[in-house]
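Each structure below appears as structure tokens.
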Structure I
Amino acid sequence: MPGRRQWRGGLHLVTQVVDEICDIFRELGFTRVTGPEAETERYNFYALNFPKDHPALDAQDSFYLGGDVVLRTHTSPVQIHTLETYPPPIRIVVPGRCYRRDPFDASHSPVFEQIEGFAVDAGISFVDFKATLAAWARRFFSPQTKVRFRPSYFPFTEPSAEMDVQCQICGGSGCAACKQTGWMEILGSGMVHPAVLENCKVDSEKYTGFAWGMGPERIAMLRHGIPDIRLFFDSDVRFLEQFS
């Protein structure tokens, strides 16, 4: 089935990026793990400090399979599974497929890959969090890559931050791809909210941690200069043969 091979060929670029990202974090001391794609609301929302009827749920519009079971909207539920199974210290990186009721356009897909990172131990600080992500970015892009963190909001982290890297296309001088800013957003992150630890019966006075989530499709688009996420799903030979 040529069409199927071509479709898999487009997504193979994303698989390569996922493997490379996970390999770098493995060298930084993180274990690669996976989790179920169908979750209860508790694992997908409530244990991660999403209160019922909270406005933050609007950004994670879900596909329900029946009752309180949903196709996961992010890989973050693996945080809860891990905390309930293993005591700290914990350092994991979690690739996997996620689902949201998003429009299928140039930058969104209702089915997408995500990579979650999660570390919990006694004495982890914001400095550890920033240093780990900066070290990854400079390994993945180039040793000269500049990074910055901007304040943001996520229910399961506090404080929260968006991480940007210097535009890999223009080198920071400003171009159409980075909207003349010289920066590109690549992930959301922050220190693990104490409520998440307490929901899993982990002492938040003793343990702290950090977490992040990134979209490997976006990373692949940055690396290869791909303007439209839908190209990963099309069977366009003109696109795929560039990477064969």
Structure II
Amino acid sequence: MKILVTVKRVVDYNVKIRVKADGSGVDLANVKMSMNPFDEISVEEALRLKEAGKASEVVVVSIGPAKAEETLRTALAMGADRAILVETDAVVEPLAVAKIVKAVAQAEQPGLVIVGKQAIDDDSNQTGQMLSALLNWPQATFASKVEIGDGKASVTREVDGGLQTIEVNLPAVVTTDLRLNEPRYASLPNIMKAKKKPLDKKTPSDYGVDVAPRLQVLKTEEPGGRKAGIKVGSVAELVSKLKTEAGVL
């Protein structure tokens, strides 16, 4: 079975985000970029399934600028077999991403597609669900455990009420949650080997997908600072303030 994994190049989660002076978006000049954390978890899960003998090949795909090749090389250094870069400088929205990944999936014929549940730059949490609908494949979102066997996947999901285990037929789309695994670090020898692994470059037009945005960003602004807290003298005073000032009781 082949596993297809999507990865995205985003601002590193350790970086403090700065908004452009004109409010048109986030300032990306000289900012450290890295693989989306949820996608790192997706790559790790695919590699673990391969190591367990449940998959024969792991293919990673990314949609973005030429520099996204660095992100794909990181996935290859972790252990992925092949990479596909769909190169575009446009801001690609979730629906366009899903359409491109659908075309890649139809060409690659994977038994499983693993997608990070969301990207930390836009937090859309849409691509996996849209991809499932476009492919007409079963989906299992927010996975904290994945087991493969007999043409089916048993997936434990994180829901508001706790944990829910479902079973879906393969091929299927799975989106990963934070508690699924702990991604491995790429060793220096593997980083060197990754430079020689195959990376196929495409464009959205190769798949017949129009990536023109459907949404317009009107304004981007930083969240307001937190107000200083206060100390109360008694439980009665605390309850009174929660009722009269905070309005939460």
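Bear in mind these aren't lab numbers, they're just calculated from the coordinates by the rules spelled out. Quantities reported herein were computed from a predicted structural model and do not represent experimental measurements. Cβ atoms are built from the backbone, for glycine too; each structure is taken alone.
Identify which of structures I, II gives the largest calculated value of mean count of other Cβ atoms within 10 Å over residues 41-48.
Structure II comes out on top.
If mean count of other Cβ atoms within 10 Å over residues 33-40 is calculated from each of I, II, which structure is the one that comes out at 16.1?
On the way: I: 16.1; II: 21.9.
This value belongs to structure I.
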ask   = In terms of distance in nm of label points 7 Å out along Cα→Cβ at positions 193 and 209, which of structures I, II is highest?
value = II
query = Who wins on FRET efficiency 1/(1 + (r/R0)^6) of positions 17 and 113 (r between Cβ atoms, R0 = 25 Å, to 0.05) among I, II, i.e. which is largest?
reply = I
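I, II: which one has Cα Rg over 2.2 N^0.38 Å, for residues 97-168 alone, as calculated, at 1.15?
It was calculated from structure II.
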message = Tell me which structure, out of I, II, gives -0.31, -0.97 once log10 I(q)/I(0) by the Debye sum over Cα atoms at q = 0.08, 0.14 Å⁻¹ is calculated.
response = I
